[in-house]
Structure P
Amino acid sequence: MKTDNKPEEIKSNELIEIKILPDKVKKFHKEVSAIEVLRSFDIANLDEIIAVRINDKLLDLSHIITENAVLEPVTYKDKDGLDILRHTTAHVMANAVYELFPGVKIAIGPTIRDGFYYDFDPPIPFVLEDLEKIEKRMKEIVERDVSIIRKEVNKEEAKKVFSNEIYKQYLIDDIKEEIISIYEQGDFIDLCRGPHLPSTGKVKMFKLLSIAGAYWRGDERNPMLQRIYGTAFTTQEELEGHLKKIEEVKKIDHRKLGKELDLYSFHKEGPGFPFFHPKGMIIINSILDFLKEEL
């Protein structure tokens, strides 16, 4: 009796065996998509499945399976599922910016611990008021429920697809593999490894949070881009809870308290250096006295 999760090899050249953890197994003709496999197993929460792990590799639902495999569904509730939701939301944001600001150049848009960001090089700098406009267009793109389609092209083809996107050209040059994956959602195309949600309609609750400056690739010798931060969750309750935490953190932000309590200030004569006011020096001296006593 086998004790691992790998399906037994089968001799037929026309059939493959796919096992869905923990113990459901079926045979299929070769070149069957992951979503077709899932549908055949009559899974109750199929709408909540947004990606799959095939032989422990995270892939799109559209992925074509050509060999024996172990398949594990990924839902919104999984950590990988939340990352996929946020990554796709970042692409929807880039799509919205692309539609609203002709001439904008797009750079990178990864997920981070509590959300995502995307870097842009706009013809005219973004202002905070633009976030509401971008959010509104994002909601329209979600309503369109546009299919998100993965395609694989060689580097030469990718360069043609992104001929007007200088930052994507740089990224393509850095990719070692000859075959590159791109994702299409309507007229918007992005360079990405994926995986992604199957359509924009699968995006849930999101909020754009702030705008910041960011040097391309973190190098001050490179162009300064604008970074838009956002977050996404599966429910409105989760999103509101997160936004509440952000507001609580802002209340105790040292930059805010320092100004309100007249402790210190910042000036162009010393970038990044706090100039302590009399009240601030009282605190500094108290801390120093305490440390001297302890040491």
Structure Q
Amino acid sequence: MINVILHALPIAIVASTPLLLAVEGELVVQRAGMINLGIEGMLLVAAMTGVIGQQLTHSVAAGFAAAVLGALVVAALFGIFAIRYRADQIVTGTAVNLLALGATGFVYQALRGGELFFVPPMTEWVQRLVVLLGWIVFPIALALLLWMTRFGLRLRASGENPEVLERVAFYRWSALAIEALLAGMGGAFLSLALSSGFAENMTAGRGFIALSIVIFGRWKLRGAIVGTALFGIAAALQYTLQAMNIGLPFHLLLALPYVLTLLILCGIAGRVRAPESLGRN
């Protein structure tokens, strides 16, 4: 079994990179006092706009830029209602997800007759660069930003005790912008590197898994990385076990990473301390 896990580890690192980027973005947003269920919609829209951007320009860089722009639009929509008008964050995030799912599905069905949603494989060095950014560079940068700068202190204060700050909205908008950047890259990597293009609902709940991993990681980057790695290993392990033909039903293996996530959350329930003002307007 150890050999199987070691064999699955490289696959897990690459395959879970979009999830890790989403986790890092959601961690920043929750540290600022918001619960953005719309992270699933951000990933989905970014996956589509990334493919469209690359198809129109024949540039991977433009594809990533278009993906980030798409995620920014979704983040702005969430922020207008959740920050500007102080709407319920859970309801707003759910509505954003439904809108993103419907909009991307409509565009996909309307344009699927052509080759718009198919892209050539991303070069290996670009994949390695994004993996390096997601697993090493961004975690270090975010750790320094959140815990070693005045900006980070105030951003975290907006999630712990916003009454002491004068510009809470500014720090929450900043957190959403950071999340859009990371989720945009995650969505682009999902469609441009891990897939050959865009497909309906291709995020497959990664945004919701990201929310659970943030809780598992106790709103710390180190814990978030560990949680993502566990989920990634479980996801890669199911493919390895399928290839080994060990006799377990396909659907049971497919559910393995999600069952593991649920068990982990059940095990830590009641043992974590969230930011004091998380989800409050």
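Ranked by relative contact order in percent (Cα under 8 Å, 6 or more apart), structures P, Q are led by Q, which has the greatest value. Which one of P, Q has distance in nm of label points 7 Å out along Cα→Cβ at positions 106 and 258, as calculated from the coordinates, equal to 3.7? Computing distance in nm of label points 7 Å out along Cα→Cβ at positions 106 and 258 on every structure in P, Q gives 3.7 only for P. Could you tell me which structure in P, Q was used to calculate mean projected area of the Cα convex hull in nm², for residues 18-169 alone as 11.1? Going through each structure in turn, the value belongs to P. Which of P, Q yields -11000 for helix-only ellipticity at 222 nm (-39500 (n - 2.57) for each DSSP H run of 4 or more, over all residues; to 500), as computed? Of the structures listed, the value fits P. Of the structures labelled P, Q, one was used to calculate mean projected area of the Cα convex hull in nm², giving 15.3. Name it. Of the options listed, only Q reproduces it.
So FRET efficiency 1/(1 + (r/R0)^6) of positions 42 and 186 (r between Cβ atoms, R0 = 30 Å, to 0.05), computed for just one structure, reads 1.00; which one of P, Q is that? It traces back to Q. Looking at distance in nm of label points 7 Å out along Cα→Cβ at positions 26 and 218 for structures P, Q, the greatest value goes to P.
Throughout, read-outs are computed from the coordinates displayed, never taken from laboratory work. Nothing here was measured: the structure is a model prediction, and the numbers come from that model. Cβ atoms are built from the backbone, for glycine too; each structure is taken alone.
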